[in-house]
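Input: structures, listed below.
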Structure 1
Amino acid sequence: MRNWRLIALTAATVLLVLVGIASLSAFFLLRSQPFDVPEWQDPLTLVDSDNIDPALAVAGLGGVPDVDLVAQALAEARADTAFAILVFSPSIGDRESAGAFVLLANRYRIDDRPRQAMASYRLAGTIATLSPDLPDSVRADTFILAGEGLAELGEFGLAQLHFGQAYNVATVSTHLQAATRRHLFQRLHRGYQAIGDKERARSSLDLSAEVFATATVPEPPPALPVAEAPALPLEIQQAEAARWQAAQALATIVLEHGGRAPQESVADLGNALVAEDQLRLPYYDSQLAQTTQMSTQISVVQARINWLATKDRVARRGYGISLVPEWETQADEIRAELTKSYELLFALYADLIVAMPDAAQIELATEEALRREILAGTLGRYPNYPAEQRIVQLMGATAHLAQSRPGTEMRVAILPYAGVDSFVLVDDASFMAITQE
């Protein structure tokens, strides 16, 4: 009797997924979109350097991890400081960034700054869509939180887009536990009611009452290796320590003087940054020239990117204070160097992927690398990345995965949602239907 119940339960779940797949295709391809969706904004254009707290921001140059500074900035209601850190920093993980953008958007809503709140919710959703690192439960939760916030802002089009992606994950993902899936549909029922989407609200309510089988498929690990930070020679460690000391001193003085600091203290930190830069970049270049080991090259290039991101932020007054005026006049050149480093990073990943021994692993790693590259470009961290070319390549790689490994994972597609191109997570059937339009 027990076996028959288990078989019946499994069959019901399979039927639910099949119905869900058909409904996803219809939802994205056949339904009219009654709401407007604003055009995408480059996150860098929303950084307000005049409202960045220098004492808090400069602490990042004094050795405090960016993820800790974001938490502190949010706790102290320093929204623009948190935004600048999140936009510029490549060192914060995608899971932490997505969650922080949601919290930041909530802060902007409290401060009655709807434009910045909308952008922050949208950035959280973009990370949840494109990042290969987030578990499906976290993706769905991020989509719903962003959708709820966007609904509060009256941005019903973006709210519907985010609820739709959470609905997709809740319906199709093979990694969600039954209780999680039911809870997602309950939240979606309330979310769809808030924007007046009665059809999806009813569907979500019905699905929240279903009995789901226990998930047995584990989340797959990333296909690409994590780039470990390379060991630095003593002279660079000493230069870094000198910069930390100068930054800590400046942060203390700025805090004590209500946002002001003597030029001498500012110059001390600026000089320390320049001295460190004169050691770091030549060292990275020499390491790349000397080593042929691909994993080491990737680590060095990632470290180079992290430093150039700091340099770029200084050049754009992303610390709320002018630290190195010379770099400010060289902002375009610094961004060009950052672009070259990102190009090299993903070229190295491509070489690494080609050398993988297993064809299935090559397919997965190719799709993952393209998602990472597009995410870095979309967030504004990878300047002037070849968006059109990479999106075409991603669609091709994903189509191949949908055919060779059907039903295993959600797929990233690009859809003209309400007339604005948006990245969306869909099932295999919806992906193939969208790309064949």
Structure 2
Amino acid sequence: MMKECIVQTPCGAVKGIERENGVLFRGIRYAAAERFGYPEQITHWEGICDATGPERNCFQYDTFRKEADDSDNFYYDEFRRGSTFLYEENALTLNIVRPLQAEKCPVLIFIHGGGHETGTVGELPHGDTEEYARRGIVYVSVGYRLNVFSLYRSRNYGLYDQMTAIRWVHDNIAAFGGDPAHMTVMGQSAGAMCVTDLLYTQALKGIVQGAVMLSGAGMIPKVVRPYTEAESEGFWNEVERRAGAKDEEEFRRLSADVIWEAWYKVSREHNDMHYLQPGIDGVIIPQLPQNVRRDGTDLDIPLIVGVTSQDFMPYLIFELAYGWARRNAREGRQPVYGFLFDRELPGGRYKAFHAADLWYFFGNMDKCWRPFEKTDYDLSAQMIDYVANFVKSGDPNGPGLPGWEPVSKHRRGFRRFDGHSEGYASPFECRRKLWHTFLRDRGPM
């Protein structure tokens, strides 16, 4: 028998489901937005918000091409097979899992990955995890606009969604037993890149106290730097023409499938990373990331950053993360704790592939097809404990855990997560491993 739980928030009442280790609230709407419009934070709803059903997710590839052949899609098999997802254009919703008895608990806010094009709040590795609730933390997973509906003309609608969600959590999380003065944001892949972008602005100063970034932290190199709206104008004019629209106003009135299809075809023809990421809008990304870092105007908070040993563009991802850590150490800024995830997952030809660490950082291994071993479960518990400690104190260390020092002039290595060693991988070891991956042992793309 499902036991319901009703919470009174500043927005109104919301109904969730009590489970073994926590209370789940799924699909709470934090903002509303018109197409190609900035989000407006929800401050009130009528009646009781029913957060017991399946959440909605923002439009993406599966919305428009459901007939696509996923038989050889590695990430579909790994993270989605057997699950059902519902989509709508502006599904600006979030999920919350709180401890059964929650009062002034620290808060962890997760931003999913997916290349700024796909991804959901309920994907198998991280969706509805109770592991952080078991450790006295309120866990929040955020949905946001993707692809053309987020990136249109470098206006960063998805980033504004995320920022609005974080502010909604700050304003409402006390009702769920969370502490608004004690919030950490976490992202993976494109989600980690988004967290990096959010650190470029001072808009979250005093709201977020720490950040965890998996396979995506660091200063974007100039070769794939974000474009301004003016620099991307030609690309977006081409998308509008391909959709049959004579101008922006007509384009925004077209059906969603026509808009997405035109963007998808043009973006694949260009094959240019500049157009597949948030742009320089003068606010969230105020100027070139290199200039923000040089000026020291990015948000200075404790960080955990890391890379998997069979990562997507592994060497580059490591250098960006390591460069951030070294810069913070050199300039006396807040500590940066680095990790190399090097566990070879059982059951498949790929090893420590891009996003493999999600199974371990969220502990949803019972949802995975892989024959995980005791070593995997022990490693997962250790990694979750590190993050939980970091969320609580800004320091991942705690009783029963091997020591983890931040990068400094004395300790340059990254903590190695492989299920066997309890030491560090030096920068030389990391680079050697990642170059081998890039040249001879690539993971899925």
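FYI, it's all coordinate maths here, none of it is from the lab. No experiment lies behind these values; they were computed from the predicted model shown. Cβ atoms are built from the backbone, for glycine too; each structure is taken alone.
One of 1, 2 was used to calculate helix-only ellipticity at 222 nm (-39500 (n - 2.57) for each DSSP H run of 4 or more, over all residues; to 500), giving -9000; which?
For helix-only ellipticity at 222 nm (-39500 (n - 2.57) for each DSSP H run of 4 or more, over all residues; to 500), the value -9000 is produced by structure 2.
Comparing mean count of other Cβ atoms within 10 Å over residues 88-95 across 1, 2, which is largest?
Details: 1: 18.5; 2: 21.6.
Sorting by mean count of other Cβ atoms within 10 Å over residues 88-95 in descending order puts 2 first.
Hey, Cα Rg over 2.2 N^0.38 Å, for residues 56-183 alone derived from one of 1, 2 reads 1.08; which structure?
Values: 1: 1.08; 2: 1.13.
Going through each structure in turn, the value belongs to 1.
Suppose you compute P(r) over Cα pairs in 10 Å bins from 0, in percent, for residues 200-335 alone for every structure in 1, 2: which one lands on 10, 28, 24, 12, 10, 13, 3?
1
Once distance in nm of label points 7 Å out along Cα→Cβ at positions 136 and 400 is calculated for all of 1, 2, which comes out largest?
If we compare distance in nm of label points 7 Å out along Cα→Cβ at positions 136 and 400 over 1, 2, the biggest value is for 1.
For the read-out Kirkwood radius over Cα pairs in Å, a value of 22.1 was computed from one structure; give its label from 1, 2.
The value was obtained from structure 2.
If FRET efficiency 1/(1 + (r/R0)^6) of positions 112 and 176 (r between Cβ atoms, R0 = 41 Å, to 0.05) comes out at 0.70 when worked out from the coordinates, which of 1, 2 was used?
It was calculated from structure 1.
By the measure relative contact order in percent (Cα under 8 Å, 6 or more apart), tell me the structure among 1, 2 with the highest figure.
Once relative contact order in percent (Cα under 8 Å, 6 or more apart) is worked out for each structure, 1 has the highest.
Just checking, which of 1, 2 has the largest value of FRET efficiency 1/(1 + (r/R0)^6) of positions 48 and 328 (r between Cβ atoms, R0 = 35 Å, to 0.05)?
Structure 1 comes out on top.
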